[in-house]
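Scrolling down, you'll hit the structures one after another.
Only the coordinates and a few stated rules stand behind these numbers; no lab work does. Predicted model only: the values in this text are computed from it and were never measured. Cβ atoms are built from the backbone, for glycine too; each structure is taken alone.
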Structure 1
């Protein structure tokens, strides 16, 4: 056999290992190992799993299986698992871990991950974790906790790689090689260049650093895209900046403009994902619940908005009650009126979803608000006209009444136009009032389309048919 190594062999050796996907069979094997207390088998099965997969596993099993698995896994428990866990069961998992295992797990994490875990814990658990940290790490975490929740100061990590602006590439590389491994972040993408007062002046990517000659000044390698994040800036605005300017990392500064930390793209995108998920959940009126929540917690989250929907349904019923005579004389009205309200509700939800998303991404502003509202109303007019023709024909064929077909057609157009206006206008008004449009818009838009739909249809029917 030839001793030569082919390019294919090299590619195979240097390629990334394939992602390990947790299957139902794997879960069953893990739970069986837990059931028979086979720790060696459990470790063997868990070894190829990513921390996120283990977190998913812990979220899927019941509380008894979760407790037994964690205790059997013991000192193999990785700190990254805690950072990947859903908040709803993280406290429970921390309570199951022994103090020694918890301390070992927390020492493995960067300061931003420790802050993310510790900020939601109660006094005793919080103090236990702080005691497990080195003095420098504890000081960094305690400093981060002094910043407001959901601010850049909470999101940042304190482990920063920086260099004075007068350094060369060679000096920076020598510094990195001489720095103890535990003093560097697990992952970093830039060297932050600072002036004599620790004010960030630019970033140098590791790619440029490694490609450049040793005597090249760092000041000549600065990235064009550079954003400085104040520590008090809202994390939602931070995530928007990362997405808008395609940032990989950004320095965080205190009130005096001095470098105190860095935010990386993984943390910013996690915030963006959380905000998108919250918007989706709130549009459905289910708050911030998860599959791991208990029955009573889920009930409490959903009850208020179901109550709001009940009030809006009563409001629509009051409108219907004003046309009892028309309904009693023309039974067809009762058959057709839900169609008008339903079509308006669906059209309103479409406009509402677009508007809430545009507000979240700051695409919908005061400069284009009327253009967007006008567009949605025109879309409602066109769609309303199309479906008005369809329902007018249906009304004539079904009930043999040209007048009834005309009434439902006109009511359909009116409600679809109003749906476009309300679906866009209501979220804008709520945001300007300081109310989360994702949380409250749905109930108001549904009320408007129901009330207008019923009133337009029944009112026109009362005038034309009676």
Structure 2
């Protein structure tokens, strides 16, 4: 549906607002307070105990879906505010990084949130799209009070004075309708790509687990009861042993972030081990932080090819047992909060173990042994007594080589899907911005 003139024929004017740039000549620029109202209705006395929360990815969701534990008592929520369907909900401290969304619910919201509803001259969906643009979010950074720019609380009095484009109401409605349709298509593509990535990751985990516990040709093998809790049966000719017979143990350097420099000797610390980039099988350049050559005298904290670096703490139980395998001939250190496993065995066996260590089956024994409540600690003793599977050397090599090739293909596919997701998200942001500032013909 065409409702704007062709860009070639359309007259533009300078909005004099940096984030907006040029707009159609018949559009206006107004402060937010003349377009949107803040909803100031409180929850005292309690009108609802249905709590709403806000996430960057999902927008406004019921608090119960956020995964938080426990319930908020009615006494606690008397200080909350009320929000209604079609209110824009934004987090006054996180709006600059995208913590904003359109509510589909009636519920109570935290005092740190604002609920905005439309005046007669505005379409709430149109202005929700404006709030989704990173260009507009970035323009709000100077309005906050605080130390960290991305954690500054923006007072409503400051937000009220932010400038917004104000097209005629019928154009707002048509732009919102156009974006609803376009974004629905984009979101379906994004969901499809994310499902493919999730499916491939699950397949990769399943493949690794099957190969390192059953071998490459389980149909042609005899099996025996392993006698250990985390795995039932294993190939009859495989052995079971403990890590301590194949590795020596050492600790990473006792350093902090203050000891890191821009270039020097690479060091891998627990932050990199817990990184989302970590697949557990090898070290990436992005893992590297650097320290000065003065630390070279600390030889016990040096790591070599075939070694493992385990994080000795984790903030969640799933992270207990996170590690990286060193497959590089490079002088490097393990950093703070790490345990180094220095191999006494051959590299091929270490490579096989790099896959075994990734499996949920193997890591389950660590999760049962670690201590802690909010932070879970792993010790050298726990690792030393963890049981491992020991296939014959030729099978170790065959399994590792097979998984190297298969996992490389899977990772390459996922990398391609991830790039497509990034491109689609960038396109979506660009499309929204072009539409809500009148630069795109619709």
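Which structure, out of 1, 2, was FRET efficiency 1/(1 + (r/R0)^6) of positions 173 and 197 (r between Cβ atoms, R0 = 35 Å, to 0.05) calculated from, if the result is 0.45? Can you show the working numbers first?
Working: 1: 0.90; 2: 0.45.
The read-out was computed on structure 2.
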### Summary
helix-only ellipticity at 222 nm (-39500 (n - 2.57) for each DSSP H run of 4 or more, over all residues; to 500) gets -21000 when computed on, of labels 1, 2, structure 1
### Task
Give the label, chosen from 1, 2, of the structure having the highest value of distance in nm of label points 7 Å out along Cα→Cβ at positions 85 and 421.
1
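Out of 1, 2, choose the structure whose coordinates give relative contact order in percent (Cα under 8 Å, 6 or more apart) equal to 16 when calculated. Don't skip to the end; give the middle numbers.
Values: 1: 11; 2: 16.
It traces back to 2.
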### Query
Which structure, out of 1, 2, was FRET efficiency 1/(1 + (r/R0)^6) of positions 37 and 77 (r between Cβ atoms, R0 = 25 Å, to 0.05) calculated from, if the result is 0.65?
2
### Query
Which structure, out of 1, 2, was mean projected area of the Cα convex hull in nm², for residues 61-156 alone derived from, given a value of 5.9?
1
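Given a value of 18, 38, 30, 13, 1 for P(r) over Cα pairs in 20 Å bins from 0, in percent, point me to the structure among 1, 2 it was derived from.
This value belongs to structure 1.
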### Task
Identify which of structures 1, 2 gives the largest calculated value of mean count of other Cβ atoms within 10 Å over residues 53-60.
1
